[in-house]
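Taken together, the values in this text are just the output of simple stated rules run on the coordinates, not laboratory data. As the structure is a computational prediction, the values presented were derived from the model and not from experiment. Cβ atoms are built from the backbone, for glycine too; each structure is taken alone.
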Structure I
Amino acid sequence: MDFLYEKAVRPWLFRLDSENAHERGVEAMALLGRLTPVCRLLESWARLPAARFRPVQAFGLTFPNAVGLAAGFDKNARAWPAAAALGFGHVEIGTVTALAQPGNPQPRMFRYPAEEAVINRMGFNNEGADAVAARLARQPGRGRRRIPLGVNLGKSKAASLEQATADYLASFAKLADFADYLVLNVSSPNTPGLRTLQDEKPLRELLGAISAANRERAALPGGFKVPLLLKIAPDLTFPQVDAALGVIAEFGLDGIIATNTTLARPGFFASVNEPGGLSGAPVRSRSTAIIAYVARATHGRLPIIGVGGITDAASAGEKLDAGATLVQVYTGMIYRGPFFARALAEGLSDRQRRTM
């Protein structure tokens, strides 16, 4: 199927504008999700036997394999029910903001096939927390899903930095009931000022407020604490990573996602004049370096989801070797096709057996 995608489907998609092709992919996956018998048939093919790949345990959840679909693909919870049929072990929707917003002006997504990379400046375009919550309420809920569902939360562009905590709290209140885990995204480069929320003082305010809200909802009858993760940028210095890890430890977050897209322009991209976050192969080494640093700094006790530059089983395995518990892909799927997750999971399984 990978061969068919690369020879027939990808050339057609790549003739389309990047965002148009993205929307076609979301629509196709959403349609597949409505064809339940087809999904179950594909899932039986995509799922690796338990003897070949042990499920992964992280932040109180069970993942059938280590490969997830990163936030950014399914912003509005339209397509995720089909993720297991494509071989994913978990899926993360969003980024969702409290307020609906159109995002940045188009064009805002650019492919670089020779570099296996993408630059995007989407700007958290999404339908808003109310609409996403209403859609999730009609879909399989906690305990009835094929794979864990993460919900990625960001700041509304209309909210000032002083209003950021209240804005995140509004999204948390609307979406926490539907999430197997929640991610606080303070690292996208495409919302003005957002990355300053990674600084120690505003991060302490944000994580303190969300953690308190999480404890309060757990104290209610039938309530529960949803696992909380923080998504950081690859452009942080190691002292900045240390500061973020200190705040994570202070409030007992359950994990970290390393990393988001980068503002750096290495190699070929030094001459590319497109603002936005760079993803794909060029961010591979920096993302892995951040993962390794976090793993060492936390003595392997903080679960890490590794993201950035995964194009094959070797680059996925590199992140697991560096200390990641799980990995996520998005740009790699653009170049490798819809069954990339299955191929990765199979490759990681073979790799695991060779090292046992």
Structure II
Amino acid sequence: MSSSPKLTVGMPVYNGERFLAKALNALLKQTFTDFELIVSDNASTDRTEEICREYAAKDRRIRYLRNATNMGAGWNFRRVYELATGKYYKQAAHDDFCEPEFFETCIRALELDPGLTVAYTKTRVVDGNGTFLEDYECELRTDDTDPVIRFADLTLIGHRCFQIFGIHRKSALDQLPPQGSFAHADRVLLAQLGLMGRFYEVPQRLFISTRHDGQSVWTMPTRVASRGVRLTRKVGTLPNIEWWDPNRSRAISFPECHAFSCYCQSIRRSPLSDLQKARAYAVMARWAVRYRRRLIGDFVLAADQLLWNWQSARAAGNRKLSEKELAINPKGGTSL
């Protein structure tokens, strides 16, 4: 491997022992070998550290880093990217797998066409035991020469963002803000890349996505399981804000409104012509109408978070008062 590899693979992980070894094996068996693999462990409490150190000792392409505390997925996504040195970049998950030709096929496409920002493959979905579930299909016009058409499909069509696990041209990523710590951050990043250049989908199914109950979309906020009155216990299928940043369990968030704002900022900052920007803003108007129920739902979830914060603060105040009374009168009698 050269001192500066052509490809950097960044794998943020937290408590990934169930699938981690299989994912690492799939990456190390790639036919394209000029890559570095940066694994950033978010203070896992299972066997993740042991597995990573074992693999790093056997293969010098692996660089293992362990955080002292869990900084959240958003911070970890940015960390592995900031350490990347390759011409191309791939985000990897500890529970997804690549067929041996994945790297080689995608990089060949990027090398042949400088207008591409992302190359990815079709996806097969399996369950936690590796049993076939479906061959995923979602037609997106991300190969169109019109950036507004690419942007429209990436924002208006409900897709699963598997392109985020493709291989990205790092020079394009470097021109964009780093992936944020919020729901839809991957979707926003893909829309920004779509404004910059075309995507290429390899027709072979070389990416294997695992669907299991430990995924981020099934991680419930603290307030959902807590006692007290709830306005709603529905949280949808988005990673909750605590998954992105553990220090924000009490934060008031508006995920759909925030995504809309990010899309609009992406248009404003893009190199599109004035006419193209006007067309892109029209796409956002369609987005607001199409997803109006989600936008309204943001305010219900925010109100529920406010209610839970108030209930938690009140309960904490009552506990302190009880502890104070017990300290003054430890036998529980009436003090005079």
**Prompt:** With FRET efficiency 1/(1 + (r/R0)^6) of positions 150 and 214 (r between Cβ atoms, R0 = 30 Å, to 0.05) computed per structure, which member of I, II shows the largest figure?
**Reply:** I
**Asked** Hey, semi-axes √(5λ) of the Cα gyration tensor in Å derived from one of I, II reads 27, 23, 22; which structure?
**Response** I
**Answer label among I, II for the case where FRET efficiency 1/(1 + (r/R0)^6) of positions 102 and 310 (r between Cβ atoms, R0 = 35 Å, to 0.05), calculated from the coordinates, equals 0.75** = I
**Message:** To test your reading of the models, identify which of I, II gives -11500 for helix-only ellipticity at 222 nm (-39500 (n - 2.57) for each DSSP H run of 4 or more, over all residues; to 500) when calculated.
**Reply:** I
